[in-house]
1. By the measure FRET efficiency 1/(1 + (r/R0)^6) of positions 23 and 103 (r between Cβ atoms, R0 = 35 Å, to 0.05), tell me the structure among 1, 2 with the highest figure.
2. For which of the structures 1, 2 does the calculation of volume of the Cα convex hull per residue in Å³, for residues 39-94 alone return 98?
3. From which structure (1, 2) was helix-only ellipticity at 222 nm (-39500 (n - 2.57) for each DSSP H run of 4 or more, over all residues; to 500) calculated, if the value obtained is -10000?
4. Say we calculate volume of the Cα convex hull per residue in Å³ for every structure; which of 1, 2 gives the highest result?
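Here, each number is a calculation from the coordinates, and none is a lab measurement. Remember, it's a predicted structure, so these values are computed and weren't measured experimentally. Cβ atoms are built from the backbone, for glycine too; each structure is taken alone.
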Structure 1
Amino acid sequence: MPEGELRRHKRSTTLKSGNIVFRDGACVVPCRIKDISVSGARLELRLWHELPDQFKLAVPMGETRECQVVWRKNLEIGVSFLDFEEPGAEGRSREEIAAQLLKRVDSAMHLIDELRREMDLIRKEIQSDL
């Protein structure tokens with residue numbers, strides 16, 4: 001799992017269904033919550049969707065949480081809950097904040113690389129069909 005070594009809170013396995021909601025509720029993407037903790041979750045999509053970096057996760061007959069995408073891999077995404085505050089987080093140093101932001105940059109760069117590879121494959125497929 002991409003972020004496995006960075007987890008601070010124990011996650012519990014679950015097979016709950018949920019919905020990723022964005023654009024003020026205009027877009028709803030079904031997902032499965034594979035595991036969850038007090039600070040985040042791992043979600044599995046049935047089909048690939050272009051999702052924003054922030055959205056709401058709605059669980060039927062349950063709560064809705066504001067989420068920030070931390071990592072993406074194939075049909076899975078890891079999210080942190082924006083409403084969760086780490087005890088003592090208000091006292092984080094600039095170095096800790098910078099390290100977290102750099103981690104997000106690295107995650108975005110990884111996604112860009114994956115998209116470039118996918119576009120190259122599509123381009124080759126189109127060219128071979130011509």
Structure 2
Amino acid sequence: MKEKLIRFMYGRYGVDSLGKCTLGLGLAAAVITWFSDNAVFPVLSWVLIIYTYFRILSRNIYKRSAENRAYLNKTYKLRCVFARQKNMLAQRRTHHIYKCPSCRQKIRIPRGKGRIEIRCPKCSATFIKNS
């Protein structure tokens with residue numbers, strides 16, 4: 001069965017970031033239809049899901065990759081914001097992050113060092129904080 005699926009998908013585009021997004025939006029619209037009497041959401045969900053499968057099964061790989069590239073370019077800043085927040089949350093387990101009182105520069109200090117004097121690398125101001 002797995003080999004048949006592999007042979008069927010050979011030469012087809014497959015799943016990418018835009019496909020995942022449209023499928024997620026289609027499923028979200030389908031869930032919203034359960035709670036809403038609006039006639040737009042069922043149509044929207046079916047259109048998005050059908051478009052997703054059209055992209056997955058398409059043999060025009062160049063055009064689908066151009067669509068995905070345009071989607072990734074449009075969402076670059078938003079994805080960077082979420083990646084930065086994820087990175088900051090991961091660092092908070094091992095470090096404290098303070099802001100310099102004079103220039104507002106963020107400074108990362110390792111946890112567990114007790115009460116220390118911190119010197120800002122940007123403006124050279126010093127302040128005392130607990131790590």
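1. Largest value of FRET efficiency 1/(1 + (r/R0)^6) of positions 23 and 103 (r between Cβ atoms, R0 = 35 Å, to 0.05): 1.
2. This value belongs to structure 1.
3. Value -10000 for helix-only ellipticity at 222 nm (-39500 (n - 2.57) for each DSSP H run of 4 or more, over all residues; to 500) corresponds to 1 out of 1, 2.
4. Once volume of the Cα convex hull per residue in Å³ is tallied for 1, 2, the winner is 2.
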